[in-house]
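**Q** Input: structures, listed below.
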Structure P
Amino acid sequence: MPFDPQYVATVLGENFRDAKALFVEPLISIHYAHLVMLADRNILGRDDARALRDVLDALSIPRLRQASFDGASEDLFFHVERLMAAGCGDEAAGRLHTARSRNDIDMTMYRMRQRDCVARTLDAVNALREALLNLAAAHLTTVFPAHTHTQPAQPTTVAHYVLAVVEQLERDARRLQSAYATTNRCPLGSCAITGTGFPIDRDLTSDLLGFDNPTGNTYGSIASVDYLLESMSAVTVLMTGIGRVVQDLLLWCTMEVGYLRLADGFVQCSSIMPQKRNPVALEHARAIASKAVGQAQAVVAAVHNTPFGDIVDTEDDLQPLVATAFADAQRAVRLVAAAMRDAEFNVERAAAMAATGGTTLTELADQLVRDHALPFKKAHAIAAHLLQASMNGTSLAESLTVASQQVLGAPLHYTEAQLTEILSPYHFVEVRSTFGGPAPARTAPAIDAARQQLASDQAWLQSADDRVAAAAARLRARAAAL
């Protein structure tokens with residue numbers, strides 16, 4: 001009985017198109033791995049195994065990607081099965097489906113695709129970390145006013161700010177590595193949901209497909225989607241963090257602030273206003289990151305309150321959304337990395353703003369505590385009074401004398417030169433040399449440590465990619481030897 005045209009137009013045709021784009025290569029690899037395992041366990045005879053191997057060899061990946069949905073097959077799996085039957089006969093082709101189901105095939109395809117998405121996202125994160133570390137190294141002593149509650153708060157350095165972002169990205173890397181490890185387990189052999197009575201070797205198929213090991217419980221192997229939600233959570237956290245940083249960068253690019261200037265290749269002009277230099281690359285990054293967050297949250301919403309079992313809510317209609325969430329996350333991260341590689345800081349402008357609005361008064365209060373053993377509350381009050389007095393044009397030394405007289409009932413005396421030094425943003429930064437602080441004595445080794453961590457994470461990713469590539473080579477060799 002043919003499928004209803006409306007069902008074809010709204011579901012089957014769309015899903016076939018998505019499967020062609022996402023899952024052709026994983027599906028064919030699964031066929032090869034299952035074939036090798038069946039032959040190795042003597043579940044499948046050598047003649048049938050070779051016939052199936054030859055017909056798989058004859059399948060063209062580009063041609064499969066170009067295939068149109070003709071209604072003769074429900075989905076990509078049945079389309080490929082029909083092609084195989086045409087190549088080696090129904091009987092031999094039918095033997096390949098021994099001890100498996102579309103359920104475990106689908107879940108294996110999804111995990112193969114997802115582990116690559118996680119790996120490529122981690123690669124993008126690593127590239128951004130490298131760009132930011134180069135920026136930090138170039139601006140160890142570039143001071144600017146850090147904000148709290150959107151108001152100038154205290155001076156810090158560009159390096160200190162950037163290292164905070166890098167540490168956040170390092171935690172994103174840990175989350176992605178964890179998501180990769182959770183994803184990289186093989187459901188193949190779980191069949192529909194209860195496994196099989198055939199003496200299959202799940203370790204072999206897992207190894208040949210580049211997984212770390214098989215999944216455990218066969219019911220959970222088909223029913224669970226927490227591996228997917230973990231990845232979507234990692235994407236959400238990554239994109240939320242990136243979006244907050246981009247918000248700062250865009251503020252810094254404004255004419256009013258003027259700390260940051262993007263390279264010409266990342267700005268656009270106005271069609272009507274000749275003076276405009278719009279930092280649209282960062283705007284696009286923010287929008288794309290927001291899109292990825294929305295898609296990741298949509299994945300969670302789509303599987304929420306669905307039955308714990310095989311259900312279409314986690315399958316054909318959902319997987320393209322997973323792919324686009326990862327794709328947009330990678331786009332956003334790579335765009336920010338590219339924009340920041342050639343970005344320039346207006347060092348003079350940032351330094352000029354670093355001490356405005358009383359941002360260094362905390363250090364004056366600290367100095368009064370150190371020099372006179374005052375309670376910090378009183379030192380704080382003196383610093384606040386000094387700010388008010390100095391706004392009337394009074395010298396710093398005179399303002400301090402007045403302020404201390406008001407708070408303590410007795411004047412404190414510092415020279416103008418001493419107060420200028422105490423209230424300097426460079427001095428403010430220099431003395432904040434506690435662990436994690438902005439002093440170059442702390443940020444320079446922190447950059448070195450971050451580079452070492454980046455190298456470690458790059459090696460981790462390379463090792464993961466190499467293991468998948470080595471498994472593919474083993475699979476080709478085992479199939480050729482049938």
Structure Q
Amino acid sequence: MQRYSTTCFVFLLCFFFLFCSGRLASGDAGAQLQAAVLLVNTGQLGTYAPPSSQGLEWLQNPQDSNSPYYQAHDIGNILLMAPSAALGSVLSKSPLEEKIESPPLLARVAVAMTCSIISAVGCFFMFKLFSLFYSLRTAFLLSLAFATTTFFWAYSKSAWDVLGACMGTSILLYCAAKILHEEQLRNRTILFAGGALVLAGSFRYSLAPFLVLNVLAVFYFARSKVRWQHLTLLLLVVLVGFLPSFIYNFVRTGSFLIPALAAEQFNPNEVATGPDQWQQTLTGNTLEGLLGLTLAPNKGLFVFAPILLLLFFVPFAWKTFPAAARRLILSFGIGTVLYVLLISSLSSWGAFGWGPRYLLPILPILFFAVGLTLASLWDKHKYPLIGLIIVSFVLNAAPALVNWHTAINEFPQATDEYAPLPYQHIAVWHGVYLATQGEPLPTPPDIANDPIRSAGSRFPDLWTFRLMELSTPALLAGLLISLALLATLLWCFRKLVINSESSIRLRR
């Protein structure tokens with residue numbers, strides 16, 4: 001088991017390193033890296049002179065016009081980027097102001113690599129989760145399907161905070177399953193569950209209350225072995241773990257509980273923070289948002305991950321699921337539904353991103369039910385399921401190979417959540433077509449004239465290929481790295497799939 005798990009993690013790590021872009025993929029991530037550079041060089045998270053390049057991402061406390069400016073999002077991504085910011089700062093000879101305004105290239109690449117690592121960790125815990133119910137080979141294949149047939153693959157190449165939240169959720173799911181599995185509940189399991197909850201919430205603060213509700217539901221199903229000390233330990237870990245987030249909220253908004261996420265993300269014509277932000281953003285039509293999040297051609301969940309259509313078949317396979325798996329789905333289903341309804345109520349539920357970005361943190365929960373259904377229906381419906389997997393893989397491989405963020409420049413409707421056609425997919429496949437003609441993606445002049453930013457317009461969107469373009473020694477280095485990663489992937493795949501147990505064995 002241990003050797004198989006190690007091989008699985010090495011495979012996932014090499015897989016995400018191979019597809020790493022080596023760059024940041026959003027203004028949010030750029031501002032968070034600026035805050036991380038500020039933190040490691042000054043020990044402060046706020047500044048009275050916010051970087052001009054990301055001005056809208058830096059906000060003051062709405063109750064104090066003399067307060068410093070703080071980066072608008074939650075603290076998790078800043079802390080995740082801190083080691084990369086420290087590495088880039090130490091090796092850069094630029095003045096501090098320049099480092100903050102434009103973080104060193106090494107720091108950006110290191111952040112992209114860090115995202116590859118946490119992507120591998122998230123998928124590895126999906127493997128650990130499925131291994132509680134199936135053979136190791138089946139668990140690995142399901143975790144690989146999670147990585148390659150959903151929009152997780154596209155976000156593994158970005159540094160958005162939803163990626164860290166998704167990783168935390170996958171770890172929490174595994175810990176919750178352990179709570180249901182263990183005959184005698186161990187304090188260590190509770191500690192890890194509380195830590196995973198804090199981890200997810202530090203990246204996506206709005207997700208935390210729903211995860212707490214999920215874990216309490218797990219405690220209810222495991223009530224015969226849950227003691228008061230277990231509940232006390234969980235609450236203690238959660239409260240202590242969220243202290244940095246509470247304090248960070250307070251200095252930015254004057255409230256321990258309200259985050260400072262900029263409302264301009266949802267309404268570009270007006271910027272609001274604190275209580276005004278929530279009044280402004282939670283004004284959408286919930287039913288309209290729910291239908292859009294799931295079915296909209298340009299933002300819908302099932303359009304960007306068709307394999308999730310298997311959620312509709314969960315009731316038909318329900319009785320074949322192990323009892324612990326059913327309890328886990330029921331426990332996490334409560335908070336998941338409420339979280340989706342919250343996102344549906346936003347005035348702009350289809351935030352900028354590849355598909356339904358705000359649903360990425362709960363993707364492990366959805367895919368767990370999908371994975372169980374896939375395994376249950378496999379013997380009787382193998383060929384239709386193979387077709388569904390292939391379609392989902394192809395749709396999600398395209399944005400992993402093409403810089404979708406740049407590709408949509410030529411398709412203004414690609415950012416429209418109400419667009420009648422899947423313009424994001426159209427834009428990416430247009431980018432694939434341009435690649436077959438040896439042409440880069442269309443880019444605005446300010447990006448095309450920047451040697452660093454323009455690198456993302458070329459195909460494939462992989463850091464090793466950008467390395468090969470630098471010089472002859474870099475070409476050799478890029479080739480060697482690519483070949484080493486590919487060779488390791490093939491060796492691990494042979495060990496994990498070809499030389500392992502082939503049946504889908506259900507563990508009761």
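The numbers here are math on the coordinates, done by the rules we state, and not lab data. Owing to the predicted nature of the structure, the values given are computational and were not obtained by experimental measurement. Cβ atoms are built from the backbone, for glycine too; each structure is taken alone.
**Q** Upon calculation of distance in nm of label points 7 Å out along Cα→Cβ at positions 295 and 311 from the atomic coordinates, which of the structures P, Q produces 1.4? Spell out each step's value before the answer.
**A** Numbers: P: 2.4; Q: 1.4.
Derived from the structure labelled Q.
**Q** Ok, one more. If Rg and Dmax of the Cα atoms in Å computes to 30.7, 103, which of P, Q did it come from?
**A** That value comes from structure P.
**Q** Using mean count of other Cβ atoms within 10 Å over residues 303-310 as the calculated read-out, with 12.2 as its value, let me know the right label among P, Q.
**A** P
**Q** Something else about it: Taking mean count of other Cβ atoms within 10 Å over residues 127-134 as the criterion, which structure among P, Q has the greatest value?
**A** Q
**Q** Once Kirkwood radius over Cα pairs in Å, for residues 7-134 alone is calculated for all of P, Q, which comes out largest? Walk me through the numbers on the way to the answer.
**A** Details: P: 16.3; Q: 15.8.
Going through P, Q one by one, Kirkwood radius over Cα pairs in Å, for residues 7-134 alone is largest in P.
**Q** With mean count of other Cβ atoms within 10 Å over residues 191-198 as the yardstick, tell me which of P, Q scores highest.
**A** Of structures P, Q, the maximum of mean count of other Cβ atoms within 10 Å over residues 191-198 occurs in Q.
**Q** Okay, moving on. From which structure (P, Q) was helix-only ellipticity at 222 nm (-39500 (n - 2.57) for each DSSP H run of 4 or more, over all residues; to 500) calculated, if the value obtained is -19000?
**A** This figure was derived from Q.
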